[in-house]
Structure I
Amino acid sequence: MRVFLRSKIHRARVTDSNPNYEGSITIDRELMQAADILEGERVLVADITNGERLETYVIQGAKGVVCMNGAAAKKIKKGDIITIMSFQITDRPEKAKKILLGADNTIQN
């Protein structure tokens, strides 16, 4: 078995950061559905703005919301552009879902 990219939300704009929350990333529920990411799922977040990378878990949010919570909010700030990636362990990889977002976190592709 190997680990493969399953889905990616590319160029999401962080709408808020909340260092006082326990942890996680809050993502618009429509974006989660489009990328086939579930609440509680572990994701890798890469910050295009500053180069930071971190792992966290997902919380479902309202339309347009991409919010970094807890310690992650110290590394990734409101306004940063990020890529959110989910992975799968399999011996039969499938083509990854790739979602490209516009400036207002709407799907462009």
Structure II
Amino acid sequence: MKYRSLRVANLIRDELGKIILKELEFPNAIPTITQVEIDEKLEAARIKVSVIPSSESEKALKILQEAQRRFQHLLLKKINIKPMPKIRFEIDHGPEAAARVEKILLEEDNK
């Protein structure tokens, strides 16, 4: 990833995290932005979100997707870049998989 793409990704992660905390309510879930991936032309941004508990992931993703256009508008006001990448939310299963591996390793150590 080029330097500008990396800087824009970090800006989007920071600002979008603040916007989500301020704008949305998540019943029984805590979403966290884990990663922002931006293509080289700065046209699209994949926002990876981890949700605790993972059983609420689909509900949280639906809430985020419904607010996607509003977030896009708010980001454009906060971060004055052109072009503003079009955001798309995805569930990040990485932390959940890491927890499963750690649990298996701990069980193996205790045997």
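Values in this text are rule-based calculations from the coordinates and carry no lab data. No experiment lies behind these values; they were computed from the predicted model shown. Cβ atoms are built from the backbone, for glycine too; each structure is taken alone.
Here are the numbers for the structure shown:
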| quantity | calculated |
| --- | --- |
| Which entry (I, II) yields the derived value -2000 for helix-only ellipticity at 222 nm (-39500 (n - 2.57) for each DSSP H run of 4 or more, over all residues; to 500) | I |
| Among I, II, which structure scores highest (criterion: volume of the Cα convex hull per residue in Å³, for residues 36-99 alone) | I |
| Structure responsible for 27, with relative contact order in percent (Cα under 8 Å, 6 or more apart) calculated and labels I, II on offer | II |
| If mean projected area of the Cα convex hull in nm² is computed and equals 8.1, the structure in I, II | II |
| Which of I, II leads on distance in nm of label points 7 Å out along Cα→Cβ at positions 28 and 44, largest value | II |
| When FRET efficiency 1/(1 + (r/R0)^6) of positions 52 and 92 (r between Cβ atoms, R0 = 25 Å, to 0.05) is computed for each of I, II, the largest belongs to | II |
